[in-house]
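Please go over the structures that come below.
Each value in this text was obtained by applying a stated rule to the coordinates, not by laboratory testing. Owing to the predicted nature of the structure, the values given are computational and were not obtained by experimental measurement. Cβ atoms are built from the backbone, for glycine too; each structure is taken alone.
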Structure 1
Amino acid sequence: MKYYPAFIDLKDKLAVVIGGGRVAERKARSLLKAGAEVRVISPEITAGLAKLRDRSMLKHVKRAYRKGDLKKAFIVIAGTSSSLVNKRIADDADCLINVIDAPSEGNYIVPSLVKQGALTIAISTEGTSPAISKAIREEIENLYGKEYGQYLKLVETIRQKALTNIKDSGKRKRILNFLASDKILDLLRKKGFKETAREITSHISKTTDALLYS
């Protein structure tokens, strides 16, 4: 099966997770991080899910799945221990639906992710080999460490200040291109965030009078 890769805005959208085990907990946490309104439907849930419920971070419906539970849902995770129930959930859904143990029953799959701050890299073999996806993810994690998350936070700050303070579009473009240059990315990988930040500070001070970095 071929899939269309996309990053989806889930802020304040209803996400329904059917199932209360460890995998369901992991999925629920990911949905919460994306800003979704999470509802978990399951007779029993993990201690982790219970803590999230008790902190009012998600809602828990303490019973088995029923037809109508997906009303107004934007995205659904079917993760019960019953393949028949999961199939029924997939049949009932008229929205985004992922069936954890049977991806072909749903209409989207969740890729293997590498995440460092604002940097997210998704890896998928379109269901051919989850093991290879995992191996590639681990390899990429070694290439893109936490310094990339730190760097992107700095880039965001400089970009916003540049858009506000530098009226010359050509000069602004040159600074932003410098932040993504091979020289800077190579320096980040070899010397780390602090050395890269010092190089950027020096470059900006030489090319503009605008206060972009502090």
Structure 2
Amino acid sequence: MTKQELALETIKRLKAEYPDTDCTLEYDQAWKLLVSVRLAAQCTDARVNVVVEKLFADYPSIEALAAAEPEEIERYVRPCGLGNSKARDISACMRMLRDVYDGKVPDSFDELMKLPGVGRKSANLIMGDVFGKPAIVTDTHCIRLVNRIGLVDDVKDPKKVEMALWKLIPPEEGNDFCHRLVDHGRAVCTARTKPYCDKCCLADICRMNAQEK
């Protein structure tokens, strides 16, 4: 089976296993997802969803959050870890949205990458989830699973994994495929315990499972 064939079969099986996949960060506006994805670095989505509830209640717009000092923001986001740097990035990002982008989140990958605290992973998430454009989000689940499955060969650098997957994954499938990798990584192909290969829908085509036999 070629890598292209493996990719298509993996997409098909994960789609059947997790038909209703979605981003687990809760948001109703693009700027809120920008804030949440910055807070999600080295923090669980579940904790971020709790923390931002109070933050967004007290600062309900880009303008309100841009007007806040980083120290004020840090008091809210400290439970997510790295509070100082995250608050600084969120403040600078909201001020740039206010001052440069007329209070709107840009729908261009290159423009998103200009925002403080936004890297390729965050920009791809916004492109895919908010604007419905082709995107590949190489988070830790994605990197772990595509290496185990055999879609990439011992590649851990997020950008290199992303570039490899662009060659294998149909553009219209990329965003949901990455969400399904998160679903599968949390439920079956786990990081902190031995993967539950006995109940994995990819067991017979997964390179790691084949190597262990």
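Looking across 1, 2, the calculation of Rg and Dmax of the Cα atoms in Å, for residues 41-96 alone that yields 10.4, 27 traces back to 2.
State the single structure among 1, 2 that was used to calculate relative contact order in percent (Cα under 8 Å, 6 or more apart), giving 22. Here the read-out was taken from 2. Here mean count of other Cβ atoms within 10 Å over residues 49-56 was derived from just one of the structures 1, 2, and that gives 14.2; the source is 1. Tell me which structure, out of 1, 2, gives 65, 36, 31 once Cα extents along the principal axes in Å is calculated. Comparing all candidates, it corresponds to 1.
Ranked on distance in nm of label points 7 Å out along Cα→Cβ at positions 25 and 73, which label among 1, 2 comes first with the largest value?
If we compare distance in nm of label points 7 Å out along Cα→Cβ at positions 25 and 73 over 1, 2, the biggest value is for 1.
One of 1, 2 was used to compute distance in nm of label points 7 Å out along Cα→Cβ at positions 121 and 161, and the result was 0.8. Which label is that? Attributed to the structure labelled 2. Computed over structures 1, 2, distance in nm of label points 7 Å out along Cα→Cβ at positions 57 and 89 reaches its largest value in 2.
Suppose helix-only ellipticity at 222 nm (-39500 (n - 2.57) for each DSSP H run of 4 or more, over all residues; to 500) works out to -14500; of 1, 2, which structure was it derived from?
1
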